[in-house]
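Take a look at the structures below.
Only the coordinates and a few stated rules stand behind these numbers; no lab work does. As the structure is a prediction and not an experimental result, all values here were calculated from the model. Cβ atoms are built from the backbone, for glycine too; each structure is taken alone.
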Structure I
Amino acid sequence: MADAFVQALVQGTLLGGYYAIVAVGLSLMVGVVRFINLAHGDMAVLGALIVIALTQAVGLPVGLAIAVTLPVMAALGWIMHAVLFERAMRGGFLLPILVTIGLGAALQNGMFGLWGSNTRSLGADIGGLSWASWSLPAGILVGQLPVLIFACAVVVIGALHLMLRATRLGRAIKATATDPEAAELCGVDARRAQRAASAIAVSLAALAGVFLAMRGQVTPYSGPAQLIFAFEAVVIGGLGSIWGTLIGGIILGISQSLGGLISNQAALLAGHLVFLTVLMARLAQGWRAGHGGWRVALRAALTGRGITARQGQTTAWKGKRT
C-alpha cells in the first residue's frame, strides 16, 4: 500500500506538469487581459489536430510539425484578440463569456467538419516514448513522456517568467496588467501588449494540446474537459500567478492520482473536491477580511495570494512605446 501511495504521488506530480502547461496560457490571459477565454481548451485541441494532420497526412516529423503549428496558433491568437476579444470586452461582463462560448462551439464543429469525430493520437508517431519508462527503487515506474512533459512545463513557465521580468515586451505586458490606462500614459501600447499576451496564451494552449495527443487520444470535443482542468489548476494556484499554475497543477494531479487509488471514478471527483475546497476556503477568508461584499470575497477566492502579472507596477515600465 505504501508503494502504491508513493507511486500515486510521483504520477500525480508528473501529471501536474501537463495541467500546468494547459493552465498557464489561461492564467496569462486573466492576469494581463482580464479576459477568461472559455474556448481555451478547444484551441488546445485545434493545435493538437493540426500537428496530427501535418504529421500523419503531410508526413512531417513531429518536432517540425510542432515548430510550424505554434507560430500559426500564435498568429491566430493575435488575430482573434484584435477582431473578437477587444470588441467583446467593450460590451460589458456578459458579452466576452457569450463570445468565447460561441467561439468554442464554432471551433468544435469546424474541427468535426475537417477531421470527423474519430479519436486521434500522436502516440504512434513518437515511437517508444509513449510507453517507455524508468524503474526506480521500491518498484516505482516513471514514464519518460510524463517526465518530458513536466520538464517542458518548468522550462516554459520559467521562460515566461523571465520574459515578463527582463524583456521590453514583458515589462509592457506587466504594466498593462497593472493599469492599462496608466500604462498608455507612460508610453506603453496596451492594446499591442494584450494582443501579444493572447498570442502567447493560444500558442501555449496548442503546445498543451500536442502533449495531450501524445499522452492519449483527442477528438474535436475534448476541449471543454481540458478547460475545466486548466481552470481548476489556475484557481488553486491563484488566477494570474505564473508559477502558481505549476503548483496548482501538481496539487490537482496528486489529488486525482490519490483518488484513483480508490476507484477510477474517484480520480476526477477527488480533483474537483480539492478545487471546491480551496475555492470555498478562500471565499470564506475573503468574506471575513474584505469590506466590499461578495465581489471582494470572490476576487480573493479566485486570486489567492498575489498575482504575478500584477507584481510589476506601471512605474516600472521604462522606454518608449513598443
Structure II
Amino acid sequence: MKKKVALVTGGLSSEAQISYKSAKTVMNALDKNKYDVYLIDIHPTGWWYENIVGEEVAVNKADFSIEEGGEKICFDVALMCIHGTPGEDGKLQGYFDMIGLPYTSCDTATSALTFNKRYTVAVAGFGGVHVAKSLHLFAETPTSTDQILAQLKLPVFVKPNNGGSSLGISKVNIAGELAPALEKAFKEDTQVLVEEFISGREFTIGVFKSKGELTVLPITEIKTENEFFDFEAKYQGKSKEITPAEISDKMFEDLTAAAKKVYAILNCRGVVRIDFIYDEAQQKAFMLEVNTVPGQSEASVIPQQVKAMGWNLTDFYAAIVEDAILVK
C-alpha cells in the first residue's frame, strides 16, 4: 500500500518563494508508484491543500489531516520543504512531535538551535569546530559601530541571525559601510550577527543519514561573481558552483571530517547543508552556518551533489522519506 506523504511548502517568511521552487523539484522527483503525495501550503492566510477540482481545503490542525472526495486522509510522513519559519526553526517540528507525525528534517531542538546563527557557531565552537569571531546584536539593545569595531576587525559580514537564503547579508570593508549594513539586516530580523571575514575558499557540503549510515555528498566549491555568495549569486546565476570541488586530498579530508563533526555535535537528522570557508594558510575549515532544510530547487546545491554522487533524486528522496518513518 502506498504511503501518504505531505509535501509541506510555503512558509511565513521572505524565503517562501524558494520553498515553492524546492517543492516543485521534490514533487517531480518523488516516485508516485510508492507514494501518494499531497502538497500542503502553509502561508499567512492558513494551512491549505488544493484538491483535485482546484478548491483550497483547510488542513485540520488537530491531526494534520485533510479531506479529499469525502475521505479523511492522514499522512504517514511530512516531507519538509519550508525554508525559514515555521518549517526550519523548530515550530512545525514541535507540532509534528506533539501529534506523532514523522518528518524529514532535524528534530525540534536542533532546528531551533541551527536557525539561530549565533547559537549554532557557539555550540559548534564549544565542540571544537573552527568558527569565526563574531558579535550577537539585538534591536532592542542598540550597539554603536564604534563598539563593534573595537571588538572585531574589518572586513566583517553582517547578517540576520535567523533565516537563510542570504537575504539581508552585507560584506563591510570600511567603517562607513557598517551602519547601512546593520539597518539592512535588522529589516529581516530583530537579531543580527556580525562576523569577522575569513580569507579562503568557500565550500558547501550536503550530509545525510539513512539507515544509520552517515553519507557526505560530493563537496561543492562556490565561486561567486559578486563580492560574496548573496541572494543574487545563490538564486540568479551570479555564481559558479563546482561539484565535485577540485581540491587537494588534505582539504577533502579536513572538510569531510568537519562536516561529519558538525552533523554529530548538533545532533542533525535527515539531510542538511553545511557551509565552510577553508583557510589555506592555516589549513583549517571554518564553519559558517548550517541549513537544516536545504534548498531543493533546480538552482540548489543538494540536487547537484546527489547527481554528482551518481544517484538520482527519486532514490535520494525515497531514502530521506523512509528514514524519517523509521526513526519515528
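Here mean count of other Cβ atoms within 10 Å over residues 99-106 was derived from just one of the structures I, II, and that gives 20.8; the source is II.
Tell me which of I, II gives 34 when you compute relative contact order in percent (Cα under 8 Å, 6 or more apart). Only structure I yields this read-out. Here helix-only ellipticity at 222 nm (-39500 (n - 2.57) for each DSSP H run of 4 or more, over all residues; to 500) has been calculated and equals -9000, so which of I, II was it run on? Of the structures listed, the value fits II. Assign the value 3.5, calculated as distance in nm of label points 7 Å out along Cα→Cβ at positions 195 and 211, to the correct structure from I, II. The correct label is II.
Given that FRET efficiency 1/(1 + (r/R0)^6) of positions 179 and 243 (r between Cβ atoms, R0 = 41 Å, to 0.05), derived from a single structure, equals 0.60, which label among I, II identifies that structure? Don't skip to the end; give the middle numbers.
Numbers: I: 0.95; II: 0.60.
Working through the options, I get structure II.
State the single structure among I, II that was used to calculate mean count of other Cβ atoms within 10 Å over residues 75-82, giving 19.2. This figure was derived from I. Taking mean count of other Cβ atoms within 10 Å over residues 27-34 as the criterion, the top-ranked structure out of I, II is I, with the highest value.
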